[in-house]
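Visitor: Scrolling down, you'll hit the structures one after another.
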Structure 1
Amino acid sequence: MPRSTFARAARLVLACILVLPGAVLAQGTAKPSDIYMYKGTDRDKRLLEGARKEGTVVLYTSLNLKDSVPITKAFEKKYPGVKVSIWRASSEKVVQRALTEARAGRFTPDVFETNGPEMEIFSREKLLDPYYSPAFKDLPPEAFPNHRHWVADRFNFFVLGYNTNLVKPDEVPNSYADLLNPRWAGKVGLEASDVDWFGSVVKGMGEEKGLAYFRKLAATRPQLRTGHTLIAELLASGEIPLVATVYNHNVERLTKKGAPVKWKPLQPAFGRPNGIGVAKHAPHPHAGLLFVDFMLSRDGQKLIKKRNRVPSSNAVDSPLNKFKYQMIEPATVLDESEKWEKLWSELFLKGEKLKKEKE
């Protein structure tokens with residue numbers, strides 16, 4: 001995407017910051033953009049002092065409470081005097097609330113944390129500012145969109161999941177083509193809203209070849225369910241023997257509970273970035289950036305791993321990303337959504353309107 005006028009202005013701000021490092025983080029005198037891009041040697045000290053004066057960070061996220069609350073509690077323990085206020089909903093509702101508030105001139109959140117395409121919407125609506133974090137050095141290139149208005153703090157990987165009680169080791173598919181085997185007719189699960197995965201796989205195969213493949217897959221009558229957590233649980237219960245679009249962290253979580261499930265990537269394998277960013281009009285910019293630093297730090301990424309999710313940082317070792325993968329491009333998802341939703345609906349939903357996941 002072309003860089004915005006604001007991004008160019010942000011670079012000018014950064015140039016000023018480097019010239020006047022002592023002035024830009026003073027409480028009450030700095031703009032959020034000055035705070036976000038500061039790289040002085042006293043950055044951490046000034047950020048913490050400002051955050052404690054602000055006292056609160058407001059987080060809008062789609063990360064479920066059983067995972068987000070332990071992370072925010074750990075942040076509060078590390079930084080006494082700085083409390084986290086969470087508003088949690090589906091990614092779609094996070095976007096709806098934030099845009100509604102912004103258009104009414106109300107700016108409540110300091111930090112947004114949700115799916116990559118929704119973070120891209122915030123960027124296009126000019127609700128985010130670029131920022132710097134020392135943790136950037138540990139992140140892979142796939143974690144950064146070109147404009148850097150947000151950064152991936154975790155990944156969702158689409159993989160094949162299978163029930164080990166129902167699928168013998170020598171029967172486990174090794175490719176997408178193997179899913180067309182007549183033995184799997186009516187027995188393969190797909191998450192009903194995974195249009196971005198669909199479009200990415202089609203393009204990964206080559207559009208003509210990819211669409212021909214999915215027409216054959218649709219003819220096998222796959223089972224569609226809405227919700228990645230739900231479809232993983234149906235896999236574990238044995239209601240669906242194979243799922244082609246399960247998140248590997250959901251399978252891993254169930255495996256640790258003793259469920260008879262395993263996962264493997266099929267090539268081309270794709271992941272969806274989940275991002276974190278600081279609000280352009282944040283009421284508590286020091287506290288917001290301090291929280292983002294924590295989420296991207298080794299400590300924060302270890303907590304993401306502990307919740308059986310996929311950390312984006314290379315500084316944290318995880319078995320959930322040790323395979324060849326490509327990252328779905330959120331900007332492309334937005335720009336081409338109409339095309340791929342129409343094709344997906346025609347192939348798998350009998351022309352019905354796409355229902356978004358409610359998780």
Structure 2
Amino acid sequence: MLRTMAATQPPSLPGERLLPRGGSVLVVRLSALGDIVFALETVAALARERPDVAVDFLVEDRFRSLLDAHPQLRAVHVYPRKRHRAIPGSLWALRRHRYDVVLDVHGIQKSALHVRCARATTKVGPAAPGSRERAERAYHLRVPMPEPLPHRADIGHLLLAAIGLSGRPAAPVLAVREPPPALLAGLGRPRVFLHPGTSAFAAFKRWPVAHFAALARDLVDRGIAVLVGYGPGERDLAAPVLAAAPGARAVDGGALGLLGLAGVMQQCDVVVAADTGPLHLGATVGARCVALFGPKDHRRYGPRAHTTPPHEVLFHPVPCRPCRRRDCVTPQCVLGIPVGAAVAAVQRQLAAAVRA
């Protein structure tokens with residue numbers, strides 16, 4: 001007897017209605033360093049749930065190196081921040097590609113300009129107040145944000161949920177570079193990485209260099225290996241810390257690059273830094289972090305609370321914290337963190353690392 005079989009349909013995929021099989025997505029996050037790391041959670045979630053999808057990323061030129069050889073990205077498009085004459089070039093480059101979905105996890109005027117120029121079936125971004133400067137006008141799908149606003153990394157997951165994916169967090173990936181062997185040669189464990197700097201724009205978020213120096217001295221006296229990192233133009237911030245701690249190693253992040261700096265942090269047990277991008281590099285590569293926070297709300301900008309290993313956030317409680325100020329004459333929220341509190345936090349993290 002001749003038997004006929006009904007044609008079977010392949011199982012549906014998450015978000016297939018807006019994001020077809022073998023489709024493509026552009027993730028837009030121009031800056032800053034920590035926020036780009038957070039946006040890589042969005043990329044990781046896409047790779048986990050839709051491995052059939054090609055993912056591209058749009059980023060400012062000064063952070064391009066962070067995405068070198070990224071295993072979850074097909075291509076990286078670059079926005080030349082300071083070469084204004086070349087800006088139309090970055091816009092035109094997007095016109096050469098066609099995307100099924102564009103996800104703007106940045107949500108400002110500059111990112112929305114690129115979203116407008118991108119050729120895509122569906123353009124998705126956060127509704128105000130998750131976006132600013134009327135960026136939401138560039139989106140087909142404006143995703144409402146809860147109030148108070150969630151952690152910056154969760155914005156991308158909410159956008160993914162809006163197109164039919166789970167919206168569950170995923171650990172970001174970095175293609176870290178191994179540090180030069182001489183940098184860590186003869187350096188025992190445990191190792192603590194101190195990063196006293198921030199960007200010049202965010203200088204008011206810095207913990208005092210004298211405090212970092214005292215912390216470094218205390219750690220060295222306890223037999224703990226100390227590394228002191230600094231970026232371009234920050235050597236003067238690192239110098240007093242190195243001078244206070246005989247045997248501490250200098251780590252030139254400008255020479256190593258972002259992925260090289262992350263590679264050094266990966267070989268450390270604890271990273272101590274203010275509210276700055278290197279803090280999130282350390283958290284991403286698995287170091288335990290002691291975050292010295294100031295005016296910003298650590299629930300939105302701090303190390304991810306659900307990550308393993310867990311991190312510790314320190315701040316001095318003042319009535320005006322958190323705030324949205326871009327500058328402060330006397331930011332007691334960070335200046336008031338005592339050295340002893342940082343020492344104790346490092347000791348707790350080192351003890352937890354031994355138990356893990």
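Coordinate-derived values only; no laboratory data. Every value quoted in this text rests on a predicted model; they were computed, and no experiment measured them. Cβ atoms are built from the backbone, for glycine too; each structure is taken alone.
Visitor: Starting from the value 3.3: which structure in 1, 2 was distance in nm of label points 7 Å out along Cα→Cβ at positions 79 and 159 calculated from? The partial results should precede the final answer.
Guide: On the way: 1: 3.3; 2: 1.1.
This value belongs to structure 1.
Visitor: When helix-only ellipticity at 222 nm (-39500 (n - 2.57) for each DSSP H run of 4 or more, over all residues; to 500) is calculated, the result is -10000; to which of the structures 1, 2 does this value belong?
Guide: Working: 1: -12500; 2: -10000.
It traces back to 2.
Visitor: Moving on to the next point. With Cα extents along the principal axes in Å, for residues 263-302 alone derived from the coordinates and found to be 30, 13, 13, which of 1, 2 does the value describe?
Guide: Details: 1: 44, 23, 11; 2: 30, 13, 13.
For Cα extents along the principal axes in Å, for residues 263-302 alone, the value 30, 13, 13 is produced by structure 2.
Visitor: Out of 1, 2, which has the highest value for relative contact order in percent (Cα under 8 Å, 6 or more apart)?
Guide: On the way: 1: 25; 2: 14.
Answer by largest value of relative contact order in percent (Cα under 8 Å, 6 or more apart): 1.
Visitor: Using distance in nm of label points 7 Å out along Cα→Cβ at positions 63 and 199 as the calculated read-out, with 2.6 as its value, let me know the right label among 1, 2.
Guide: Working: 1: 2.6; 2: 0.8.
It traces back to 1.
Visitor: Out of 1, 2, which has the highest value for distance in nm of label points 7 Å out along Cα→Cβ at positions 295 and 319? Can you show the working numbers first?
Guide: Numbers: 1: 2.8; 2: 1.8.
Biggest value here belongs to 1.
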